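What follows is a group of structures, each given as C-alpha cells.
Nothing in this text is a laboratory measurement; each read-out follows from the coordinates by a stated rule. Note that the structure is predicted; figures quoted are calculated from it, not measured. Cβ atoms are built from the backbone, for glycine too; each structure is taken alone.
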Structure P
Amino acid sequence: MTKIFRILILLALLAGALAGCQPASQTSTPSTPATSTADQQGATSPYWPTQDWRTSAPEQQGMDASLLAQAAEKVKQASISLFSLLVIRNGYIVSETYFQGSGAGRRSEVYSVTKSFTSTLVGIAIDQGLIDGVKPTVANFLPGRTYKNDDPRKQAMTLENVLTMNTGLDWVEGDPSYQKLYMSPDWAGYMLDLPMAAQPGTLFNYCSGCTHLLSTIVQAKSGDAPTFARKNLFEPLGITGYRWDTDNRNVPIGGWGLQLTPREMARLGYLILHNGQWDGRQVVSSAWVQAATQKHTGTDGNLGYGYQWWIYDKYGAYAALGRYGQTIFVVPNLNLVIVTTALSEDNHDRIFSLIDNYIVPAVKE
C-alpha cells in the first residue's frame, strides 16, 4: 500500500468520524413491545439470544419499571448524548430506548469495546492450544523480528503484560499515535520498535496500539484471524452483520474498529456473564473468563483492569468501555447486562451515574 493511499484512507476515516459528530434532534424510541415475549413464553424459560433477544416487563424480572423510565428521562433532560440504552436482566431485555433518531438496527463503531472481543479471541486461541498461555514473551510469539530501540526489557515483555496494559512501551494514547499507526506499513512492527519507558509489569499505561499486538499474535497462530474470529466467536453468538476494520495486512485492528448494533454488543456481555458458555457450547473457557474479569492491575483512575476488561469493584462488575461512551457493563451478582452507544464528550462519567442512581437501584429481587 502506497503512502498516498494510506493517507487517503486516514482522511476518509477522519471524515467519517466527523460526520458522526453532527448533532441530531433528541428523540427517544422505546422498542420493547407492549406484550412481551416473556408473557407469551414464560419469564423463566431458558433460551439463548442467538437469533434475537426476548423482551420482558421489568417487574417480571424483579426490576422497578419507574426507575428505568427515569433513567431514560434523565438522558433527555440532562442532554446526555446517548444513541441507545439497553438493560438486560435474566437474559431478557427489560428496557430498550433509542435516542437522536437511532434504532435497534444501527451498527456503529464501538471503539475500545473492541478490545474485550480481542481478549476473548486470545482466550479461545489458548483453549484450542494455539497459544501456550499468557506467560510466554511476545518475542516468542513473533519470532524472527528485529526491533529498533532493542532492550532486554522489551524481550521480557509477556502476553500477560500486553493483556493488562503493563507493556512498558513508550506509547502516548491519543489521535497522533493512532495516525502514526495508520501511516505504518507494519503496525506490530511499529509498536515493537517503540522505546521502553518502564519494566514490563510495573506501570499501567493504556495503549490501544498494544492491543493490536494481541490481534497480530492471533493472526500468527491461527493463520487467519478474521476467519478465526468469525467461526469461533461471532457465528456461535449469532453475530453475522458485523464489520471489523483491519490493518493493511488484513489483521483485525485489536484496539478499535469493530462495528456492531447494541443488541450484538450485549451478546458478548451475556457470554461472559455465563462464564463463556453459549447454548450448550463452551465458546471460551470459564477459566479464561475468570482470569480476564478479575483485577490484575490498578489504573490511573478509580477502576481496575483485567485482561482488556475494566473492573468496577463497587458491584463486583466488569465492563468493556469505548471512546465517547460505548459500554458493555456486566453485574454478575445481579444477572444484569447494560449496553450504551453514545457520542459523549465526557465519555462514561454520566453513564456510570445512570447505572449507579437508576439502573442498579431498579433491581428489587
Structure Q
Amino acid sequence: MSGILTIGVVLQDWFEKESLHETFKKLIENPIIREVSIFRNAQKEPITSDQVKKFSLAIRGFRSDINIAVDHEGGLVQRLRGEGFSSLPKPGDLRQLYQSGQETYAQEIAQACGIVTAYELGQVGINILYGPVFDTYNPDAAVIGKIGRSYGNPPVNTALLKSYLDGLNGCLYSIAKHFPDHGQVTNDTHIEVAIDTRNKEDICAQSLPPYKELTYDGLMIAHVSYEAVDLLPATLSKKTIKFFVDNLPNSSKPIFSDALEMDALASIAPTINERVERCLESGCDAILYCGGGGKQEPDYFDKLQELFKFIEEKKQAEPAFLQRYQEAEKKLDQLSNRKLNPPPSKKEYDDAKKIIDMFTCRASAEMTTSTPTMRR
C-alpha cells in the first residue's frame, strides 16, 4: 500500500455536493494519499450509520485499499452521532467512577465502550480509530481535562485504557494519542502554542506508563513543546520524538502527526508544505492534513494540489527526502500487514450497549436529583 497523507472529508458536504465525488475520486488516485478522515460539519449535524456506510463503499469503489479513519473517543469528541451510533460516555466520567471506589464497574463500562466502538465503526467500513486518549488528567487542561477527555493519571488511566482496548480487541487499528502527553498543558494547540514545563524524568514517569504497558497500533504526536527536551513542537522535533519513543519497549510503531492545520505550528512553519516536510524529517510517518476538520478551508483542494506537486518535486530532487518518505511508507505498512480481528458478535454488542445505556441512565438520574429545582 502506498502513501503517507491523510485528507479530510465533511460528510454532510459529500452528500449535498455531488461534485465532491469526482473531486475525491481524482484525489485518492494520487498514491501520496493513504487515508481519509471523516468529520461532521461545523453545525455538528447528525450523521447516520447508513450515510457513513454509503460513503465508505463509494470511496473504496474508487480505490479499494484506502483507509478510512475517525476521531471517536466518546463525550465531546465523537464525530459520528446519529441513527446507528451510540452516544458514548466521556472518559472523564469513567475516571470519576473509578476514583469513587467503583473500579470494577468503571472497567466494565470502558470495555463495553471498546466493544460498541469496534462493532459500530466496523459495520460502516471504518478501519482506523484515532484513539483512545492516553493523555493524563489536569482539570485546567483546555482541550483535555476541562472537557472530560482524560481517563486520568496512572495507574487509573492504564487500567481503564486496558479495559477499553480489550473491548476493541484489535478489530480496528488504534492510534494512541497524544504522545507523549497533551494532558498537562493548559493551552489549546488548535489555536496557540502549548509548552509542557515538566522535566524529562517527570514526563516519563507520569505520562508514559500506559504507552509502555498496553497494546495499540500507532502513536499520534502532540503539537506540544516539551521544553526540557526541545522548544519546538513535538511534531516538528526529531529530538523530542526520538527521546520519548526511545523510552518505549517497542519503538518501531508508526507515528502519526496531529492535524497540521492547527495553529500551534503557524509561527514556526507558516505553510502546509513546510509543515509536511518538517514533520517527515522529525520522524512522523503519517501526515494528517484535514483542511480544518468540520469547517473546511475554502482553498483546501487547491492547497492539496500544491502539496502533491511539492512532495513529488522533493522526492525527485532530494535523495534524503525520498529515502525518508519510503521509510515512512514502510512503517505504515505495519498497519495493513496486521490483519484486523473479526468484529464483536451481535450479542456481544447488544450486551455492551446495555451496560453503557444503564450507566448513562443512572448518571442522568443522579444529575437530575442533584440539581435543585428552580422557584417559580
* To do: Could you tell me which structure in P, Q was used to calculate helix-only ellipticity at 222 nm (-39500 (n - 2.57) for each DSSP H run of 4 or more, over all residues; to 500) as -14000?
  => Q
* To do: For FRET efficiency 1/(1 + (r/R0)^6) of positions 270 and 342 (r between Cβ atoms, R0 = 41 Å, to 0.05), the calculated result is 0.35, so let me know which of P, Q that is.
  => Q
* Structure fact -> With distance in nm of label points 7 Å out along Cα→Cβ at positions 206 and 318 computed for every candidate in P, Q, 3.6 is reproduced by structure Q
* relative contact order in percent (Cα under 8 Å, 6 or more apart) computed as 17: which structure among P, Q? -> Q
* Asked: 16.1 is what came out when Kirkwood radius over Cα pairs in Å, for residues 142-301 alone was calculated for one structure; which of P, Q is it?
  -> Q
* One of P, Q was used to calculate distance in nm of label points 7 Å out along Cα→Cβ at positions 70 and 310, giving 2.4; which? -> P
